[in-house]
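> Next come the structures, one after another.
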Structure 1
Amino acid sequence: MGVSDLLIRYPDRVPVYVKTVGTYLDKCKYLVPRDMTVGQFTLHIRKRLKINSYESVFLFVDNNTLPSNSVIFDHLYSQHADNDQLLYLTYGKEHTFG
């Protein structure tokens with residue numbers, strides 16, 4: 001099943017590929033609800049990473065652009081989807097305390 005088929009079958013979702021950097025992420029392909037915010041998805045990724053409480057997770061699009069946590073995926077997808085109809089995100093983590 002291709003990405004075009006997924007978009008037809010799940011019109012209320014956007015296909016997202018999360019690129020991993022250093023830390024192991026057990027799943028990198030997601031069908032994200034169009035009305036979900038970047039902040040909500042970041043929390044979902046954070047739970048999957050199983051990182052320490054003093055580490056923060058950030059999601060980046062297009063050449064390390066950090067979208068606002070309040071942006072919904074419908075808008076993010078329409079602005080930053082690649083030619084293959086996937087939205088590519090890269091996550092980064094940072095020590096926030098100490």
Structure 2
Amino acid sequence: MGRDYKEIYTQLECDLFTAGAYLDEADVIYVDDEGLINGTDNFFTFEGAHQPFAGNGLIMGTDDEGESTDCKVSFNEVKDKVKFYDRYELSLGIQMGIIKTF
């Protein structure tokens with residue numbers, strides 16, 4: 001990922017990012033690592049990920065050397081597996097047990 005990291009910051013509109021979830025076939029969801037402390041009201045979940053994420057997410061593939069590649073997950077699969085929430089919806093969903101954390 002060496003040469004691509006600056007573009008990830010731009011795409012995520014953040015100052016610090018992390019790998020939020022590892023998907024099948026070496027795809028990765030990168031997320032704003034400060035999403036919970038920077039005041040965002042936008043959240044998302046991805047089916048199979050261990051927790052909801054705050055802010056923006058970016059799915060990229062990786063090769064055997066850790067360099068960025070095109071992701072292998074299809075647009076339709078992402079569309080089926082991602083859900084978006086505002087802060088209130090997320091809080092309510094967690095309280096009701098609809099949205100799982102860890």
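Nothing in this text is a laboratory measurement; each read-out follows from the coordinates by a stated rule. Quick caveat, the model's predicted, so the values are computed rather than measured. Cβ atoms are built from the backbone, for glycine too; each structure is taken alone.
> Just checking, which of 1, 2 has the largest value of relative contact order in percent (Cα under 8 Å, 6 or more apart)?
That would be structure 1.
> Where is percent of Cα pairs over 22 Å apart largest, in which of 1, 2?
Comparing 1, 2 by percent of Cα pairs over 22 Å apart, the maximum is at 2.
> A further question on this structure: Assign the value 2.0, calculated as distance in nm of label points 7 Å out along Cα→Cβ at positions 17 and 49, to the correct structure from 1, 2.
Working through the options, I get structure 1.
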